[in-house]
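No value in this document is a laboratory result; all are computed from the given coordinates. Quantities reported herein were computed from a predicted structural model and do not represent experimental measurements. Cβ atoms are built from the backbone, for glycine too; each structure is taken alone.
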Structure 1
Amino acid sequence: MRWITHPGWPGNLLAAVAGALTTLALAPFNIWPLAVVSLALFYVGLRHLSPRQALLRGWCYGFGTFAAGTSWIYVSIHTYGGASALLAGLLMLGFIAGVALFFALPAWLWARLLRRNEAPLADTLGFAALWAGQEAFRGWFLTGFPWLYMGYSQLDGPLAGLAPLGGLWLVSFSLALSAAALCNLPRLRSHRRSLTAAALLLLAPWLAAQLLQGRAWTQPAGKPLTVAALQGNIAQSLKWDPAQIDAQLELYRDLTLRARRTDLVIWPETAVPVLLDNARGYLSRLGDFASNRQSALITGVPIRQEVDNQRRYFNGITVTGVGEGTYLKQKLVPFGEYVPLQELLRGLIAFFDLPMSDFARGPADQPLLQAKGYQIAPFICYEVVYPEFAAGMAARSDLLLTISNDTWFGTSIGPLQHLQMAQMRALEAGRWMIRATNSGVTALIDPQGRITERLPSFEVGVMYGEVVPMAGLTPYLHWRSWPLIGLCAVIFGWALWHRRKAGQQLPAATAVQ
């Protein structure tokens with residue numbers, strides 16, 4: 001225990017191990033109790049450190065989290081980006097070291113401003129508020145990296161009922177609150193009133209979640225719609241090969257012509273690997289076929305538009321047949337769809353010269369897609385991992401749709417993590433989600449975040465199923481994260497005020513050296 005709570009490399013190593021437990025708490029392992037264990041180890045490991053020591057401890061925790069949970073980055077850079085094994089490893093380590101700072105800064109802030117070792121309840125609340133703030137900040141700063149949020153561990157866990165109430169970050173807040181409260185119970189055994197309060201903080205989220213579990217916050221807005229989602233399983237090495245374009249177009253055409261008659265036919269991200277301008281004849285013929293079947297065909301396709309007298313390229317979705325609309329992707333993947341500092345980086349390795357890495361960002365407040373008389377909120381790949389962004393579009397929709405090309409992840413855990421995030425968006429919104437991918441995981445997800453239909457990965461196939469348009473708003477879609485933001489702000493202010501009032505010395509002066 002001394003190794004965990006005191007400075008030095010043993011404690012830092014244990015912090016990295018604690019961070020790595022996050023991966024086991026999430027898909028595909030889903031050992032959800034490890035989320036509480038990971039947070040508890042992190043909390044205990046910070047409790048007696050100076051701010052500078054806490055900074056390093058937080059960075060070690062973050063390094064362990066992302067080293068274990070984002071191994072698919074190496075696959076993307078080495079296998080599909082053309083970088084050598086050594087260079088891919090160095091780039092991955094550099095990325096992990098950078099994003100680990102998202103945990104270092106909150107650890108420093110908590111040790112410097114919020115920690116009150118003589119007031120365990122304030123300590124507990126401050127830690128939970130700062131954890132939620134860290135996750136929200138990580139999803140915003142420099143376009144964000146909203147991956148490996150702790151709340152995803154509860155998709156099949158006891159706290160899932162909180163997601164429609166306050167979103168993913170309320171679940172994460174509750175996990176951090178429970179972990180810190182659990183750690184503080186032994187310190188409060190001689191203080192009955194404080195012990196009772198700590199027990200309430202520990203139990204309240206779990207009891208509330210159980211009461212809300214399975215509650216229907218939204219209602220059907222029409223009859224079920226039949227769906228056919230196509231999975232072409234195009235190898236990434238062939239995806240943008242000019243010699244393979246005709247074969248890909250023929251594959252999706254033939255799968256569509258042979259498919260059962262359904263209301264919606266969904267193709268994955270960039271299933272049409274040519275510009276929309278060049279594919280209009282092809283899509284028009286398939287649109288006529290869909291119209292004759294009273295179907296809407298929705299596909300991913302690159303789109304070229306003139307913006308401010310400049311030719312720009314977008315990752316997009318278009319609808320033909322019994323529907324209309326075009327959507328341009330807003331949340332782009334750094335290096336995958338655009339290259340920061342591209343004047344310096346392009347040409348260094350093939351990864352920075354990928355043919356799809358020069359996309360522009362689509363405008364905000366775009367209209368939703370329309371199909372069969374319903375409003376569909378579209379998300380292309382990475383966009384579905386942004387809770388607040390997705391909530392804004394979901395609130396205007398009847399159905400949710402995400403299309404992706406997770407072939408970049410290979411056979412790593414990345415596609416299953418991505419699927420879990422899409423499931424959480426469906427649960428938060430109380431709406432059906434259609435997920436169509438190039439190689440997996442293609443699935444239908446119900447308003448409780450449960451998978452109802454699914455195709456095996458790395459196979460060519462068509463997934464059939466039904467979805468139901470939904471009306472009404474969950475509390476999260478109505479209020480978003482503002483109640484949680486307000487609560488965290490009050491906790492911050494209260495903790496700072498009490499600390500100043502008590503005249504507590506800075507942790508640097510009292511830390512165990």
Structure 2
Amino acid sequence: MTNNIHNLARSTNDVVIVGGGLAGLFCALKLAPRPVTLISAAPLGQGASSAWAQGGIAAAVAEGDSAEAHAADTIAVGGGLVDEAVALGIAREAAPRIHDLLAYGVPFDRDLEGRLAVGREAAHSARRIVHVRGDGAGAAIIAALSEAVRQTPSIRLIEGFVAEVLLTEDGAVTGLQLREAGNPAARPILLAARAVVLATGGIGHLYAATTNPLEASGSGLAIAARAGAVIADPEFVQFHPTAIMVGRAPAPLATEALRGEGATLINGKGERFMIARHPLADLAPRDIVARGVFAEIAAGRGAFLDAREALGTRFAQKFPTVHASCIAAGIDPATQAIPIAPAAHYHMGGIAVDGRGRSSIDGLWAGGEVSSTGAHGANRLASNSLLEAVVYAARIAEDISGRPIPSPARLPDMPVTPCSSGPDAAAVKRLRAMMSAHVGVIRDGDGLAEAVRSFAALERETASIAVRNMATSALLVAAAGWIRCESRGAHFRSDHPADVPALARRTTTTLAAARDVAESLRVRPRPRTAQSMIA
């Protein structure tokens with residue numbers, strides 16, 4: 001049911017979930033009939049990266065496949081940083097979560113014998129991607145879960161509000177400060193809560209080119225970090241190698257499943273450039289493909305996805321979403337190659353959580369892209385993100401249901417931040433340009449240092465809460481990238497192009513540590529110790 005937020009403000013809410021994507025919706029449903037308040041910045045079903053996911057959900061449900069093989073593939077592409085126990089646990093829970101989604105009405109594709117149809121994507125050793133109408137899994141899943149949420153009496157739905165401050169006392173959550181989305185002049189509202197689940201998505205809109213919706217601006221990461229939460233692996237940002245470059249923002253996505261069906265990557269001369277870069281060629285891990293595409297564009301040759309021979313006239317039926325995006329831009333993918341470029345797509349880093357989704361702050365859980373579980377390491381395996389979201393959403397719900405949660409401390413009488421200036425469009429544009437230029441597909445120490453200094457200054461000086469939160473998340477990514485003096489997975493340093501075996505461990509950091517890096521860069525250009533932020 002939907003409630004007016006003013007009826008809930010300053011009341012004591014048992015559980016508040018922030019985020020209307022897959023993790024938030026699934027967690028709310030799994031908690032039923034326990035009372036839940038679900039906060040969504042955009043109307044339900046919109047503004048969530050999971051709704052835009054084309055590939056599907058990776059799950060070892062086909063004959064001959066296994067959770068062990070799935071976990072092995074996950075570990076193989078993770079740059080030596082995947083938590084192997086986490087990867088195996090998620091893979092083993094895939095089948096039950098797929099059946100949960102079927103029960104909520106998700107119409108997964110089936111073969112002629114009625115079994116779940118599975119496709120193959122890059123770096124998977126088997127066909128194990130469960131789809132909906134080829135490339136519509138995300139939208140279909142979110143539509144089904146949104147309808148289930150609206151029909152669940154125990155879920156109080158608040159749409160059109162963003163969480164801008166996480167309130168804590170003595171290291172424990174007491175509530176949230178909310179504000180009407182897109183209205184910085186609106187009076188903030190305080191919401192008391194015994195438990196908060198952040199499922200706010202990723203950081204794509206910190207970059208100039210992204211496949212993510214506008215709401216993916218790192219707000220959840222920022223408010224947790226500003227409250228003192230431990231952050232893990234923030235330097236690892238995955239760039240999707242095949243965003244369609246047709247002048248749209250966000251960039252429409254050409255799903256990896258196209259290459260799984262035989263589409264190839266070519267440059268403007270018609271050459272298949274990935275053959276010389278990796279044994280798996282077009283189906284190499286995403287970080288390698290993204291750098292290959294980036295290099296062709298940087299060299300002036302351009303990059304294209306060619307499905308003419310592999311799919312031809314079958315393109316529209318097999319991949320209707322991608323087909324529609326191409327046709328809208330005046331490209332017929334049955335007869336023309338599709339222009340592509342890498343774009344910010346998924347954040348492997350996030351709020352550090354344990355196997356139950358608990359953060360380092362008492363009463364705060366995190367699930368989906370805003371969290372970092374250890375499942376993805378330095379480079380996410382295709383279609384593991386939706387799987388991780390549903391697995392951890394279910395675990396969070398089970399954990400909350402199985403423990404007593406004390407009443408929160410009394411909220412302050414006045415809002416923590418009573419007013420906020422409007423977003424500074426020029427500052428946001430500069431931030432996004434700097435992230436793309438210096439914290440993007442290819443990085444180096446000097447560029448990262450410049451970015452760290454810029455983001456730290458913006459975080460200190462801006463009067464806009466929204467911009468401050470963007471700068472906070474950007475600072476965390478850039479500082480961790482500067483500290484990691486090697487190339488690993490999606491983090492590539494042109495000044496340190498090799499991996500360093502001694503650094504094959506995850507990053508754990510805090511906002512205070514990132515600010516310390518920024519302060520050190522005001523007086524010295526290079527790190528004294530190589531890995532002072534990495535635990």
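For the read-out helix-only ellipticity at 222 nm (-39500 (n - 2.57) for each DSSP H run of 4 or more, over all residues; to 500), a value of -14000 was computed from one structure; give its label from 1, 2.
1
Could you figure out which one of 1, 2 the value 23.8 for mean count of other Cβ atoms within 10 Å over residues 19-26 was computed from?
1
Between 1, 2, which one scores greatest on mean count of other Cβ atoms within 10 Å over residues 307-314?
For this comparison of mean count of other Cβ atoms within 10 Å over residues 307-314, the top structure is 2.
Comparing mean projected area of the Cα convex hull in nm², for residues 155-314 alone across structures 1, 2, which is largest?
When mean projected area of the Cα convex hull in nm², for residues 155-314 alone is calculated for 1, 2, structure 1 comes out on top.
From 1, 2, which structure was Cα extents along the principal axes in Å = 66, 61, 43 calculated on?
Computing Cα extents along the principal axes in Å on every structure in 1, 2 gives 66, 61, 43 only for 2.
Using FRET efficiency 1/(1 + (r/R0)^6) of positions 131 and 451 (r between Cβ atoms, R0 = 25 Å, to 0.05), single out the structure from 1, 2 with the greatest value.
1
Given 1.5 as the derived value for distance in nm of label points 7 Å out along Cα→Cβ at positions 27 and 363, which of the supplied structures 1, 2 does it correspond to?
2
Rank structures 1, 2 by distance in nm of label points 7 Å out along Cα→Cβ at positions 147 and 403 and report only the one at the top, that is, the highest.
Structure 2 comes out on top.
For volume of the Cα convex hull per residue in Å³, for residues 291-410 alone, which of the structures 1, 2 scores highest?
The maximum falls on structure 2.
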